[in-house]
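Structures incoming, each one as structure tokens.
Here, each number is a calculation from the coordinates, and none is a lab measurement. Just so it is clear, the structure is predicted and the values come from calculations on it, not from any experiment. Cβ atoms are built from the backbone, for glycine too; each structure is taken alone.
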Structure 1
């Protein structure tokens, strides 16, 4: 695996800081966030100068611009707007030379994803994937459920179409690839996330590695090895994987320490 750092935990850090943390860990991969969070430096319509500044910063820190990510939801009522946004982000990714772009299918409960609503989501994925393929960008849908909060502040994850193994045939028929996040699968109640990897391995070009720990009422983000995942089983399944493996630690308050703990843990395998 080629370890790097995922974007979400670093969302409060300026880009220069994200890059310094990455290179400081001896890594050369950073997932670059585009129009995913309000502090992101690039959005659809970015100028050539803004694009070049990002490329320059990555070069100066010796970090590769290979994986990007954005935020979207094709399961709501504004699908057309969401499609336009993702197409704009794909254009930026292509200008940056990004190969893999993480997107979402959507966060609505799988229980409501049928009929016209399902058809709209699948059509949206086909549309954005066709645009991405023409730009030599590989769209990767993350295994990510819906998330709400319990009264005590814990996260409660529930199944979306992208955490249901039996719904992935429909998703893959749109042409997209997979960003495999085993912690998200486990948090949504999928008991064998390693089995998901083995089943869909040929469709998974890059992955996220993180953990969740059980607390009263739900789960909370944790460093790798400090939560509910069966890491020996997972790492055995991943032993042949040689693509980008982005370490994700979602708590911004101690993100450097959390990512360091995660990296140290993963290096034991």
Structure 2
């Protein structure tokens, strides 16, 4: 899916995808904006009644570490429900690297001229993050970019044994604005925690989707993340739709009146 027209954070890592109410709408949007780089999407809406039985990988550690109890319970229930739609569910190990050199260097390279001329145009926290890439050398960037390529090759090998990977979308529910207004020092730590499980799949360049698998007592949706092999958006959407039907959530999704 092309990122043309998107103001970059990091061209090596930036990816585009739709947000919609359900899998049917996601698929319609995907078909409308897909640029043909991957496997051409088949007519999902006609073939969803018979999704393929796929091999499911569940990573050990990291993605399942320190989960909120409500998140953990909802995800475990979703995994149990998958037994009826998956060919097999097995434990896998994924290599995690939290290095941000490529992101920082590419972000600074794009924004450097504007930052130098008009730093006041940026919010202070955004400006601080951009400036973290200022002192990264070309050699350090080149080395980390090669490591990124190697990591992507390594993760693709995982799909020799599984078809999709399943994790919680976030380890904790969404934080309220009121809570962060009272404790602003918690903004960045909470942000990093909320991004923890989705970031690796973005870095690896894998197609991924998050769909509700339950709700907290406060009524907030709990997300289930499903990732697939590069170019296999068709399998990913098939399986996500099967999960959506299997979970059959009855809790109403709250929408804005706007």
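Details
- Relative contact order in percent (Cα under 8 Å, 6 or more apart) from the coordinates reads 27; which among 1, 2: 2
- Look at distance in nm of label points 7 Å out along Cα→Cβ at positions 147 and 219 for each of 1, 2: the largest one is in 2.
- Sorting 1, 2 by FRET efficiency 1/(1 + (r/R0)^6) of positions 83 and 131 (r between Cβ atoms, R0 = 35 Å, to 0.05) from high to low puts 1 first, with the largest value.
- Comparing mean count of other Cβ atoms within 10 Å over residues 19-26 across structures 1, 2, the highest figure comes from 1.
- Looking across 1, 2, the calculation of P(r) over Cα pairs in 5 Å bins from 0, in percent that yields 1, 6, 13, 18, 20, 18, 14, 8, 2, 0 traces back to 1.
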